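A.B. asks: Take a look at these structures.
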Structure I
Amino acid sequence: MNGLQKVVIVEDDKVLLESYKYFFSNYTDYHLVKAFSNIEDLLIFIDTNNVDIIISDVNLPGLSGIEGLKRVKKINSDIKMILISIHEESSIVIDSIKNHADGYLIKPISEEELLKTLNLLEKGGIPLSENVTLKLVEELRFNKIKMFSERENEIASLLLNGNTYSSIAEKLFISASTVNYHIQKIYLKLNVNSKIEALKILRKLK
């Protein structure tokens with residue numbers, strides 16, 4: 001992301017909304033262009049206006065933040081959307097990440113954490129509160145990695161056991177090109193670009 005970033009807030013808590021306005025008034029890299037108390041008004045706005053970042057509560061009147069996330073990504077997949085909530089249940093977080101949330105933070109959020117979040121987002125990362133990260137690792141470590149398909153889990157397990165692409169193909173009775181296809185999908189879901197990076201994460205999750 002380059003230049004002035006246009007930000008929209010979706011928050012029905014007036015006190016929190018004022019704190020967001022104060023925060024963005026102090027940073028010239030970000031411009032708070034609009035604030036809404038519900039997803040419905042947000043969707044109408046982004047249909048005709050350019051937005052770079054949306055910061056939205058999960059629990060809102062009407063459509064939830066997660067439902068809003070799904071619809072925002074259909075309108076414009078380039079918009080970065082961070083969800084914020086008091087809830088840190090792994091099922092809610094995983095649902096958010098599966099639907100391409102660009103971050104998930106737990107309230108209350110300090111100015112320092114919000115600034116770190118925006119900086120990480122600019123670098124292409126996915127900002128997560130510490131408690132969220134711990135719960136995700138705990139959830140994903142147990143049994144299978146839920147973001148993967150059954151075939152992707154099979155291939156990930158074989159990779160962890162030191163198998164080469166050709167030996168994976170032989171053991172699963174599939175072609176080498178099919179193995180490569182699934183491995184590329186694994187890389188994409190783990191947000192990595194190499195086997196070494198993937199194995200580092202898989203060792204933590206398995």
Structure II
Amino acid sequence: MKLYGSITSPFVRRVRYLCHELGQSFELVDSLTDAGQSAMREKNPIWKEPCAEIDGLVIWDSHTIIDYLTEKYADSPNGLRKPTGVEKWRERNLVSAADGCVESAINVFYLKKDGVAVGDVAYLVKQRARVESILTWLKSQLEGNFFTPEAKIGLSELTLYCILDWLRFREMYPVGDDPVLSAYMQFHSSQPGLVATRLPEK
């Protein structure tokens with residue numbers, strides 16, 4: 001398997017995590033390099049990471065890649081929690097919210113990096129408020145350090161951890177100052193797949 005993306009991306013990280021847990025080897029093509037970005041764009045017309053080449057297929061988007069790996073390793077006990085019934089739709093809402101949170105933060109991050117004064121742009125002020133709103137809601141949905149009594153990592157728990165670590169790494173939200181979020185990070189931080197995909201030190 002070839003995985004196109006960057007090690008700092010929260011979307012790429014959840015795919016890397018699942019590969020680690022399932023024993024799926026992969027070669028990471030770093031999209032932060034000119035060569036890696038060019039290679040990804042040849043495979044992926046939407047120019048979005050991650051992108052995977054696996055079993056003769058080219059698959060875009062972390063959700064689709066995760067769905068493929070989950071189906072391929074359906075019998076593995078090391079996969080993500082598999083919600084059913086009402087919980088399946090709740091799980092999708094949780095993941096959609098977490099994705100929306102980090103997408104807003106990424107918008108702010110890159111425009112700030114380009115020199116835009118965040119406080120002077122109504123759109124960016126709204127994006128920051130959206131991050132706060134989503135994190136507040138996600139905290140209200142937690143049952144301790146999981147979203148369900150099953151106490152097994154699902155896509156929602158994985159996504160929340162990855163976005164929180166990205167927010168911390170990029171200094172886009174004071175995760176460490178929030179007792180609920182910092183406790184969540186601390187609880188899951190020793191999980192092998194998250195250790196193996198740890199973000200680099202600055």
Structure III
Amino acid sequence: MINLLYGKDEFTIFEKVKKMRDELTPPELRDINTTILDGSELSLGELVSAAFTVPFMGEKRLIIVENLSARFESAFTDRNKGLGDWESIAVDLDAIPATTNLVFKEGDLHARNPMLAILRNIAEVQTHPLLRSNDIPRWIMDRAGFVGISIEPQAAYLLAESVGAELRILDSELKKLSLYREDETIRKEDVAFLVSYVQDQSIFKVVDS
């Protein structure tokens with residue numbers, strides 16, 4: 001199986017890949033059957049070799065390729081910069097064994113990126129743009145429930161308004177607030193008191209006045 005995850009929402013992509021890894025192999029074999037490759041320096045031969053390696057004492061092997069497509073972001077505007085050896089990637093990966101799960105983990109990419117065009121044709125694709133502002137409070141509530149934290153809706157709205165769509169920061173602030181409240185429900189007052197982004201906004205308002 002080949003998966004492609006890309007977009008500006010790096011936290012959701014990170015979480016999705018982590019979930020794949022956790023579900024694919026038992027904990028005692030997870031490290032030995034997971035290979036993470038730096039796409040910025042990777043050769044096609046190295047990728048193919050890793051993809052065709054059988055798992056060790058397990059049923060599945062996970063190969064994570066990070067930021068391969070980013071190497072080719074300018075290829076669609078520069079006629080002298082094509083895909084080179086990577087032109088054959090679709091053919092070379094056509095027969096990877098069923099024991100291999102190959103994941104391409106990317107950031108934000110131009111729609112005309114030539115590597116992206118190839119990967120879209122051979123992989124199951126997930127696109128993860130940044131959340132819209134109206135969706136952030138709901139994400140905070142859902143995330144809080146997922147990690148076992150209780151938060152009032154008003155607190156979630158203030159946190160969303162202050163931090164925005166930076167989900168990794170929001171996740172960190174939720175955990176910090178939970179420790180402060182000692183597992184009690186997080187209130188709007190707690191966010192105003194503890195979250196530095198809210199405090200900074202208050203300072204700016206005083207200065208502007």
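Computed from the coordinates by the stated procedures, all read-outs in this text should not be read as laboratory data. It should be emphasised that the depicted structure is a prediction, and the values quoted were computed from it without experimental measurement.
A.B. asks: Identify the structure, out of I, II, III, from whose coordinates percent of Cα pairs over 26 Å apart was calculated to give 41.
C.D. replies: Details: I: 41; II: 34; III: 49.
Source structure for this number: I.
A.B. asks: Okay, next question. Can you tell which of I, II, III yields -18000 when helix-only ellipticity at 222 nm (-39500 (n - 2.57) for each DSSP H run of 4 or more, over all residues; to 500) is derived from it? Could the numbers behind the result be given before it?
C.D. replies: Values: I: -16000; II: -18000; III: -13500.
Label of the originating structure: II.
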